[in-house]
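What follows is a group of structures, each given as structure tokens.
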Structure P
Amino acid sequence: MNRTEFILTTAIILFVAFALGWFANWLVHRFTRVRQSDVADLDRMSQELHEAEETRDQAITYLQQREAELSNQLAQTEAELRAAMDGLRDARQENEALRNQVVGG
């Protein structure tokens, strides 16, 4: 093989390699291309997710506040119940003492 044939063969091989690389690049870009409608859908879903997270955070905050209010109300009700039970016990003791005075006296 003389010098001209070697150069021509090398040029053909390089051209074929270039053509195959270009074709492979075209295929990759063709199959990985993102459509504009897909980007719009992703943007919309992202916005909806953000709104849902904000709503969830608000709901959690509301539930925590409501739980604190109900716990406070429960504590107050239990304190009132204890006071009423103490008053009832005192009234029964006083009633028993008066009954003993009337019966014994």
Structure Q
Amino acid sequence: MAIQIPTELLDGSVLGILNHGDYYGYALTQKVQADFPISESTMYPVLRRLKKNNYLTTYDEPYQGRNRRYYKITQAGKVRLAEIQAEWITFKNRIDKLVSRGDLNE
């Protein structure tokens, strides 16, 4: 896909995934990569930013002698996700109108 995913939509995608369950970083990256061509080096700054903004929390779980860091959406993250979803619907509807008819004012 030639269209680059904007930061807000990537944030919303991560929050949307985590709204359905906790994921450790690598598994979350793979889940996003199934739909968007992003690198691990893109995902971890997103996760740090979302955590810094209190949209995510983390916890560690042992796995085969190592710890995995899991990400969990917070209540503030759920509020932010709802905001992004509402913004996305408005944006998507406007783009759909422009792409299909070419006139937003109809």
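When helix-only ellipticity at 222 nm (-39500 (n - 2.57) for each DSSP H run of 4 or more, over all residues; to 500) is computed for each of P, Q, which one produces -35500?
P
With mean count of other Cβ atoms within 10 Å over residues 25-32 coming out at 8.9, pick the structure among P, Q it was computed from.
Comparing all candidates, it corresponds to P.
By the measure FRET efficiency 1/(1 + (r/R0)^6) of positions 9 and 57 (r between Cβ atoms, R0 = 25 Å, to 0.05), tell me the structure among P, Q with the highest figure.
Q
From P, Q, which structure was Cα extents along the principal axes in Å = 145, 31, 13 calculated on?
P
Compute distance in nm of label points 7 Å out along Cα→Cβ at positions 17 and 81 for each of P, Q and report the one that scores greatest.
Biggest value here belongs to P.
Values in this text are rule-based calculations from the coordinates and carry no lab data. Model, not experiment: these values are computed from the prediction. Cβ atoms are built from the backbone, for glycine too; each structure is taken alone.
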